[in-house]
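So, here's a batch of structures to check.
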Structure P
Amino acid sequence: MVTKSNDVLAYERGLFRYGIISELLSRPPSEGELATRLREISEKYFTPPWDAEPIKISVRTLERWYAAARKAERPSEILQPKIRTDRGQSRVLTEEHKSWLADYCIKFPSWSVQLLFDNLVSESLKSKEPSYSTVLRYLRKQGFRTYSSRNKNYKAKEIRSYEVEFVGQMWHMDFHKGSRMVVTESGEFKQPICMAIVDDKSRLVCHVQWFLNETAEVLVHGLIQAIQKRGLPRTFYSDNGSAMKAEEFKAGLIALDIKQEHTLPYAAYQNGKQEAFWQPLEGRLIKMLPKQKRLTLEVLNAATQAWVEQDYHVKVHSEINQTPLDRFFSSTNVLRHAPEYTNLKSSFRMQTTRTVRSTDATITLDGVRFQLPQCYAHMKTLLLRYARWDLGEAEILCPDTHKSLCTIYPLNKCANSVGARQEIEKKQRNTEVEVLNENEFLDLSTDHLPPLLAHCLKEHAKQYPLGNYIPI
């Protein structure tokens, strides 16, 4: 696969490849059908996110991707191209260059990068001379301080009923405003909102719960509960609500290799299996709750869980002519094992970048300051992951693989007031003022001079031999 840009991150390529073969993983081909399915995919055009020109993928490449991803827990990670072993290593800067730069940065803290570079070029090193940009990037990466910087078109389509082939291939999700009011702890009456996730093949309710609002935090909580109960699905299907389009939620689906699909505009019937669940919920459960008694959210959730497990799941569904529970266990499933809760929770976080405050090694997220480990204090910017509703912690990510490097926490000023401070191993150049010795004078003939100045004196002596008052 040929691309125009060499700066595309490996994880983006893995997601692009997974999106192409995801239909083979969610609906595995039967015996003898793989070659036909691969040819069909190879005839399609795909537009990579880093290039506007559509491309085709060969059958041989698709076979290799499918073979690598079909038994993997994290297909998109397996499909990522391997990072070069020499990534981050300069092919021009040798150890001799690096040693020279380190020595001169410490000896002459007031020198600019341009002056360091000019002296490096003037130095008679055996290796190839690096460029200025190479030297600048190296100094910044090593943490040395530098002083150089700069639906109107919507068309109606035919309506057809559908059903996926396997359990876990697609989950439907939606919110529903309940017809029964609940009493809060403050004594107010509020209309509860039910969030339910239903499996397309079996009509099994993976999770159902009532809340007082419809937010991304609620959606993430409900999906985590469903995954812990049933496993990881292949596709998540919902409408275009604001909670479904939140950055934290979309990032979590990508991290868990769950493909997100939305209903088309003016086509709510596409999520009909989910909408059909609200009828028995209101017509059976809500009708059985005594109207003369005040209802709390805790009691409503307890009654809903009991009704779903003991009535809805064991009652024959008119569309599939069997109970959802029997259909769930008798059908072939493509569910994956659920990760641990901590991994699930950390997956649903949005990614962002922040500039590091160099004075005290902190960054700010939504008005909350976080303390960074000292090893990241020299970084100019950091890639971070956090949830806007949980500012108790955040993560620092690797810019290449987007994997978590460490967890950071809000700044604790009271703890810092104790006064204990660790010594920092200084990589950067020493900024102490050089002490002037009044008894010593500079001797251009005997003192060791920087290579550039020595070169200038030598050339000057050649051009003006009669005025060669300076012995070289």
Structure Q
Amino acid sequence: MRLGSIVAASRWIGIRTGAFMPMFIKKSLLAVGLTAITAFVASAAAQEEKPKPQVLFTNVNIFDGKNDKLAEGMSVLVEGNLIKKVAKGDIEAGGAKVIDGGGRTLMPGLIDMHSHLALAFPSLVALESATWEAIGARTALVAKETLMDGFTTVRDAGGMNGKGVKKMIDLGELPGPRIFPSGAFVGATSSHSDFRLLTMRTPGIDGVNDSNMSRLEIGYVVDGPAAIMSAARRNLQMGATQLKMMGGGGVATEYDPWHSTTYTLDEMKAVVDVAKGYGTYVMSHLNQPESISMALDAGVISVEHGFVIDEPTMKKLVEKGAYISAQITGTSDELSKLPSLTPENLRKLRLAHGQMNDFFTLIKKYKPKQVFAVDAVLATRDNYIRQRRHEIWLFAKKFGSFEMLKAATSTAGELANVTKLTNYHDGKLGVIEEGAYADILLVDGDPLKDVAVIGGSELWLKAPKPADIKTIRIVMKDGKIYKNTL
């Protein structure tokens, strides 16, 4: 019974019994009511004062997500789902569960800022013909495997909303990372969001929707500001924390030329205006300087890919404080061996690789805010894992281990929390500091020297069947331990 109900009942007893009951009975009933109130208040107070569980990590060296050196001989106290204290030496915590790190490295859980948890299918045709049950079941499996690989947070870059698997994970019903969903891709007819077969009709022209991808709200084909705004608002209604726009041509689809800019400035602004009104932002698939520049002018703050960016556009990106989210495996010749790629996809990939000459030079020169991005899509679950691990290795090879780690921890956490729509607002993400979320890995070795300890692998498609990463000894998310092999 709620406190207000008890109080009301006791008052009713006092009023209704005053004229008809002997005094000793009235006093007894009032005493019962007061006793119930006292017991309720005491119980509520006890629940409020119930101590949160504590876990104390001792004898660890910390990579905090920000600095390029380990802090040695440290202890970290976790209380509930947050980091309560970080200190040199010992921390007094009598009731805590103690984990002796044995000189291992304690670091933030990793963050993938361009994930597609729901799209681990071997081809677009397989995805177009998949049932919602198959998509949901596979998404749950991929989410668990992602967490076990040490990724405690992902930003889903299109394909899933916040009402399904994410909700089940947040409720503790399924194991998986924190998810910042984008909802359905928002793109034009004949864009990188247009996954239809040519025999399927266009909803905006024919008024008929043949596409499974659209019906299941994985990707929208929408043209013109009004239709675009409706699609964007629908995504937000379904739990998107940011919006994903397809602003330019890509490789893995058939109908968008590699050089194309597939939305006009007004159409891009329509997506951004909706996002701003809801307190969030837009991430956009972009590659060519023209489309990147237009998107930056429209207000996009997260450029996905950007492989053909030129120097003036890179300067603009840095001046506007935007982020770049580029999966480095997109530059690899290994990509051409993916079985899901069609002859047209391969033609566009060769064209793309021929235009990527300045990408790494400009990143190193201007040092934009760079976040870690896997972008594994249209692959088996095993290849999804292989690409994630190869991305770690290749990113570190191109930019150094520290830049890779920072991109997958503190910088990624900074971008993730730009949105006001997240339900993860109690602490910071991607850092080891007091008040941050207790998303923690304990690993053998020093990831600043060798990213192999967090799963980085030179092998990609030729790698053996993925197995558990033995050097990741503990995976903790939100204060709960999901893996412990100590």
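No lab work stands behind these numbers, since they all come straight from the coordinates. Predicted, not measured: the structure shown is a model, and the values here were computed from it. Cβ atoms are built from the backbone, for glycine too; each structure is taken alone.
Here distance in nm of label points 7 Å out along Cα→Cβ at positions 136 and 312 has been calculated and equals 6.1, so which of P, Q was it run on? Show your work: numbers first, answer last.
Numbers: P: 6.1; Q: 5.1.
So the calculation was done on P.
Check the numbers for Rg/Rh (Cα atoms, Kirkwood Rh) across P, Q and tell me which is largest.
Structure P gives the largest value of Rg/Rh (Cα atoms, Kirkwood Rh) among P, Q.
With distance in nm of label points 7 Å out along Cα→Cβ at positions 80 and 368 coming out at 2.6, pick the structure among P, Q it was computed from.
Details: P: 2.6; Q: 3.8.
Clearly, the read-out refers to P.
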